[in-house]
Each structure stands twice: as C-alpha cells, then as structure tokens.
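What follows draws every value from the coordinates through simple rules; no lab data is involved. A quick note: this is a predicted structure, and the numbers were derived from the prediction, not measured. Cβ atoms are built from the backbone, for glycine too; each structure is taken alone.
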Structure P
C-alpha cells in the first residue's frame, strides 16, 4: 500500500485513507477533507484513480463551477491546480511516476 497520508492543496490538507471499498475505486468527501481509495487498486488503475480524484479536489478547492465556465478556462484552472498539487506533494509525484512504469 502506498505511503500517502495526505495531499496538500494550498493551506488545505486532504487526509488519505486506504480501505476496502465496494462498487468504486475511490471517493472524495470535501466536507471532511478526506480522500478514500480502495486498497486493492494497484498500478495504472491506481494512477488513473488518483488523477481522477485530484480533478475533483482541484475543482472543489479552487471553487471552479464547471457548468458556468468554458472548456479552455477549466483546462487552464485544472493545469494550474495539478501544478500546485505536485509542487506541494513530492511524495505523491514520486508515487504517480512509479505507477506509470
């Protein structure tokens, strides 16, 4: 199981828990600053799951209303959000690059 206890985003810290989930690979609970990932997910599926959940985290914490913004502003905001996440979380970056191999 990866050593990922939290993900920082600006001044927020999202706790990360690995447990057995049914019918989903992961979920993000914004009100609890919590990301839960199924501990059985491995490899590229784990990479894709983390990237998917990071999208939700960025959208939520950057207060991006996807229904009111066009594709280009959303793409820019998400790119900026990923940069922020990866700069603040070198262990996460290391984990993701390992999962791609």
Structure Q
C-alpha cells in the first residue's frame, strides 16, 4: 500500500532532489526541464514514459518545444508518495 509522505518527509526529499520543487496547488513534485530542441525533449519523454510504464506510475506533464514541465503526485493518496520519489530519481537519471 502506498502512503502519503509527511511534510517533513517531502522537505527531506527535496533536499535530495535539488532540481525539484513542491507545487502546493497540485500537491506534487515539480520540475522544469529545458533541452536543446524538440527532438531531444520528445526523446526524453519517451525514455521517461517507458520507465513510468514499468513502474505503473505516470507523470503529469506538458511539452512546449524544448521544455518539459513535470508534476509527480499519487492521486490515490492525495499528494506525494514514495512512488513519486522513485520516479523523480529515475527522471533525474535520464535527464541529469
């Protein structure tokens, strides 16, 4: 069973995941990624999508040309869970 991370746990997580912030309105981790061009952005999205599918946990995201906005939240618990933390780490491994 997936559980909601507490505010101190989310803050500790953000200390580790320095490219991420907390979006209170969405109750989600948030990261903006800027890449060289559209092709590179789509390539990153495809790599993340494959990993997300394996984990059965999918990001909310938007793409405009070379920018990807990513939000990670677990709707079943109403906020950030360990599943979001794990996917954020995977995304950081892909994007750098």
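For the read-out relative contact order in percent (Cα under 8 Å, 6 or more apart), a value of 35 was computed from one structure; give its label from P, Q. Here the read-out was taken from Q. Given that distance in nm of label points 7 Å out along Cα→Cβ at positions 38 and 70, derived from a single structure, equals 3.9, which label among P, Q identifies that structure? Only one of P, Q returns 3.9 for distance in nm of label points 7 Å out along Cα→Cβ at positions 38 and 70, namely P. Highest-scoring entry among P, Q, by mean count of other Cβ atoms within 10 Å over residues 46-53, is P.
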